[in-house]
Structure I
């Protein structure tokens, strides 16, 4: 799975700051510097990331103060709450999760084309990049095998997550797909099917972005004609190349902590591992169906047996 680099910080572990052999607590300025050095070292921060340790405040945990560490690089910032022992020797983090407002449970699918049963109790959401070969493999996993297996028990929704830094025509493809989807879901899915299956036709043998853009536009217009869309409206949308919806989807992906595509969610369960084989995806769908009070389709083979085929 392709990766995008940012701060990439996982701060769920309790770590120790300072020398344990020290008999007295260090001064606050020394402690703050130790905290900064430990965070830089332990999490491999690059030198251009500024680390600011905030004021020490009382906490609800006996024997610990609370403090905020702010990471900043250019216009991007991230704040992390820590706990510091009263003797200044131990740094830790107590992390809580909101079971209602967490982004994983609130991925917006408004106005997105749906494949499958719009009223199904299980929703499969895929953050997709139309230039990504791993996304093309995931697409093959979902269609037709997964949709054929579950039929009206699931609905599938794609969200735009073009990795522009490594896939120069992915954003253009996403915009064209959304132009089609704004008029008819079938046109959107036919375009997505085609682009995922014909990436070499779009990309060619070189890096001529203008040629790739022209190819994508041609495919979109041909699909619009096949599905009897409003040609004038479609052409205006393709020409405008408004990326506001794409940027909104990318921001949502960032809030979910995504750093690559494909990224699959099944009723709030994230399936890690990139383009996984169908049986693993089906295991998550089966769990979601049972939780929703539905019976998964029968299967004579275990996922392990299927993977061995």
Structure II
């Protein structure tokens, strides 16, 4: 987590102490100390997390231990078969795409992947896709439509990669094409925002019939740092920008941008990946059941209305 996430430091120290004691052979005195520390950790975590501001929630959304797309695939799905490449330029490890069995049903899955250690993060480009990543995703979407499979997308990216090579290969066009194609894809689409939902890099996987979001995830047109740099020429005003932008799950639910908030375990999704995956799986299963009652034409009509109704405008 970022160095300015000082609110987590007491909790990290308590977790370290608990882990250290758990490494000793079990004895009544040690077990009692562990129980005492666990109770203290729970109490302090409740106190800290009930008072988080929008910038602190942004830091939780970026926590390096949060579950990523491949974690959800491993914990929720079976028979995972990944596809690679866009059939035009190459493969992009920042986006994973493939087919799986989710609770007895065949599905197509695509999502951002950031990587765990330094080597993986560099290889995955810190979850910032290039055009070939979005075109790989689009290839999967077309296959899902051909075989009539529901599409599950998992969003967690700071944004699309802004490098020269990505721009030369049509970054903006690739994102725009995904928006257009997802709007008319003739299968149910369930979007889950698991961490950061940054700009068009997120939206390129975000046009769905239902948009779910984790309790401490964020979704915004630009990062708070980027907003502060543009508006005030000062990235240090990022916390102020986060407050003004209303990037958090409750804000987005109130604005109608997302449909459902999935509650995270105490202390965030990174504290219990298995439980977080179970909650995400339950929400997706429930949503797919609801969407399965609709005809394709009704799905497309509702999807169109959903996005047309976003935002507020005043006619002069």
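Annotations for the structure displayed:
- Identity of the structure behind -15000 (criterion: helix-only ellipticity at 222 nm (-39500 (n - 2.57) for each DSSP H run of 4 or more, over all residues; to 500), calculated), options I, II: II
- Structure from which 78, 49, 35 was derived, Cα extents along the principal axes in Å, options I, II: I
- Value 19, calculated as relative contact order in percent (Cα under 8 Å, 6 or more apart), assigned to which of I, II: I
- Highest-scoring label, criterion being mean count of other Cβ atoms within 10 Å over residues 172-179, among I, II: I
- Looking at mean count of other Cβ atoms within 10 Å over residues 212-219 over structures I, II, structure II comes out largest.
Quick note: the coordinates plus some simple rules give every number you see, no bench work behind them. A quick note: this is a predicted structure, and the numbers were derived from the prediction, not measured. Cβ atoms are built from the backbone, for glycine too; each structure is taken alone.
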